[in-house]
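**Student:** Got some structures for you, see below.
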Structure I
Amino acid sequence: MIVSEIFRSLQGEGKNQGRACTFVRLAGCNLRCAWCDTSYAHEGGEEMSVGEVLDRVWLLRGTYICITGGEPLLQQDEVLEVLKKFDLHGYTVEIETNGTCDFRKMQAYASICMDVKCPSSGEKSDLSLLPHITPRDCVRFVVADEDDLHYARAVMARYDIRGEIFISPVEGSDYRAIADSIVEENLPVRFQLQLHKILGIQ
């Protein structure tokens with residue numbers, strides 16, 4: 001596996017926001033989102049065996065793991081192998097993905113957080129994956145403005161998304177305006193600020 005970093009922190013977003021978490025950040029990404037905050041993980045990284053990843057995670061302790069990137073599912077075979085090992089050792093695992101790679105093989109071992117790319121990102125997710133989201137998974141729209149909210153509304157109207165849906169404002173955008181729109185339109189989402197950015201942690 002090509003690993004950018006493995007570290008302990010608080011989960012800043014999604015269903016497990018606020019939980020202590022071991023992050024396994026894999027290197028490499030097939031998108032270049034305009035507001036990406038982990039562009040350092042686009043390239044580089046360290047080659048690590050599945051065993052080395054397990055050892056590093058074990059040393060950091062904790063039972064909740066988030067596999068993220070970059071785009072972790074560009075390394076599907078290796079991710080599936082490490083997921084099976086984590087499962088044997090009783091870890092709870094979440095995968096954060098940009099919604100461009102099929103995640104169905106992973107769902108037996110991990111929950112999925114699919115980040116649906118909105119227009120402000122300059123990129124697109126594969127919306128045909130949304131019907132495969134289950135109630136234990138979640139979907140996140142990172143929004144910068146009303147155009148992004150309009151896009152999110154259109155996607156939610158078109159697809160029956162069975163997992164919880166989060167609206168997360170881009171850092172520096174008009175948080176209040178986005179929150180007011182959610183309330184006014186009674187959108188079936190949870191508004192969520194990125195906790196790690198508020199705290200100034202990874």
Structure II
Amino acid sequence: MERVKEVIVVEGRYDKNTISQVVDATVVTLGGYAVFNDREKLAFLRRLAEKQGLIILTDSDGAGFLLRNYLKGALPKDRVKQAYIPDVRGKERRKRKAGKEGKLGVEGMSPAVLMEALCRCGATFENGAPETRRPALTKADLFTLGLSGGEGSAERRRRLLRRLDLPEHLTANGLLEALNLLFDREELEALLAEEDGGEFCPLEREPLEN
């Protein structure tokens with residue numbers, strides 16, 4: 001399975017499941033029209049665009065283009081690529097009836113069609129030598145970095161979430177997912193040092209079980 005450097009943005013979880021079976025990539029869902037009123041999600045997408053670049057892959061119906069055009073105006077144009085699927089009449093297997101316009105969405109496309117859409121938009125395929133992936137942050141790291149499970153950790157976590165324009169009530173798993181998309185441990189320590197106004201020193205704590 002080929003790896004795509006950019007983050008792929010799709011409408012919903014079924015689209016995510018489909019594209020994840022075609023390429024190895026970070027895939028983020030919009031949650032449909034909910035993104036229109038989700039300031040934090042939009043800020044998160046901007047950060048991902050700046051760091052890795054984005055590929056917008058929505059359905060070919062009117063709703064899909066409404067979402068696509070909204071994101072076009074809200075995200076940095078030079079960091080976003082547009083991938084388009086063709087108009088294909090039909091109905092996804094899981095649905096009882098076809099959508100309003102009778103077109104298949106991203107989840108109904110074949111792997112070959114999705115690969116062609118990614119190639120046409122200029123997706124960056126990371127072939128050749130496999131990328132050396134940085135170690136993922138864990139819940140134990142959040143603990144030792146003072147972001148969970150200790151005195152002052154809640155306030156420190158709130159400050160970090162505000163700094164990153166992420167929701168204050170993000171779950172521990174959600175926070176971990178977001179941080180792993182944005183930072184490695186060294187980058188996160190540097191950011192925490194800025195927040196502290198000086199050199200960051202990890203807390204001397206017993207590690208937690210993951």
Structure III
Amino acid sequence: MTNTTLLTLKKRRTQYALGKTLPQSQAAIEALIKEAIRLSPSSFNSQSSRAVILFGEASEKLWQITSDALRAIVPADSFAPTEAKMQAFAAGAGTVLFYEDQDTVKGLQENFPLYADNFPIFSEHSAGMAQISVWNALADAGLGASLQHYNPVIDAAVAAEFGVPASWTLRAQMPFGSHEAPFAEKTFIADEGRFLSFGTAKLQAKAAN
């Protein structure tokens with residue numbers, strides 16, 4: 001079976017060995033990221049997802065901020081692996097910061113009080129779909145990426161550095177760039193215990209028993 005969506009998902013892997021080579025211009029990659037988020041589904045078409053797109057020195061600045069924040073809380077004698085990881089992210093071509101606009105969420109809660117408790121959950125669903133959409137788009141463009149979560153440790157410093165609106169809540173960081181190493185083999189857990197599937201034949205067999 002050939003399915004282009006599945007082929008893209010197979011190309012989308014976590015890549016930590018990143019380089020600064022881009023297959024297209026920064027403007028083209030920026031447009032790709034924006035369109036991927038724009039086309040991502042959201043509850044009530046709320047379009048709550050936001051992004052800060054960083055290239056070059058701006059991306060390196062983000063990971064320096066993150067390194068400085070972690071240095072303050074990670075024991076000095078065990079900080080070396082953390083520092084190496086930050087340097088690996090900074091070695092990429094850019095980073096996408098994924099946010100959710102809490103003003104949008106609050107507006108939905110006010111307009112649809114019956115679902116008020118669920119809108120924060122729906123927002124997280126939207127965030128995840130925006131993230132996978134961008135990751136897939138980058139993979140299709142021949143770029144590697146990974147998904148990181150250093151929020152909320154870096155939130156205030158990042159907001160101050162890049163002028164992020166107060167209503168935006170940071171949800172994830174995605175460093176991306178050229179592939180500088182092959183992927184390791186990916187393994188999967190067994191389908192048994194992971195999936196349940198029912199159709200007419202299975203229901204009839206169950207009824208017969």
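**Student:** Which structure, out of I, II, III, was distance in nm of label points 7 Å out along Cα→Cβ at positions 97 and 137 derived from, given a value of 0.6?
**Tutor:** I
**Student:** Between structures I, II, III, where is mean projected area of the Cα convex hull in nm² highest?
**Tutor:** Ranking I, II, III on mean projected area of the Cα convex hull in nm², first place is III.
**Student:** A follow-up question, please. Suppose percent of Cα pairs over 20 Å apart, for residues 65-160 alone works out to 55; of I, II, III, which structure was it derived from?
**Tutor:** This value belongs to structure III.
**Student:** Shifting gears a bit: Computing helix-only ellipticity at 222 nm (-39500 (n - 2.57) for each DSSP H run of 4 or more, over all residues; to 500) gives -12000 for which of I, II, III?
**Tutor:** That value comes from structure II.
A short reminder: the numbers here are calculations on the coordinates, not readings from a lab. Note that the structure is a prediction, hence the values are computed from the model and not measured. Cβ atoms are built from the backbone, for glycine too; each structure is taken alone.
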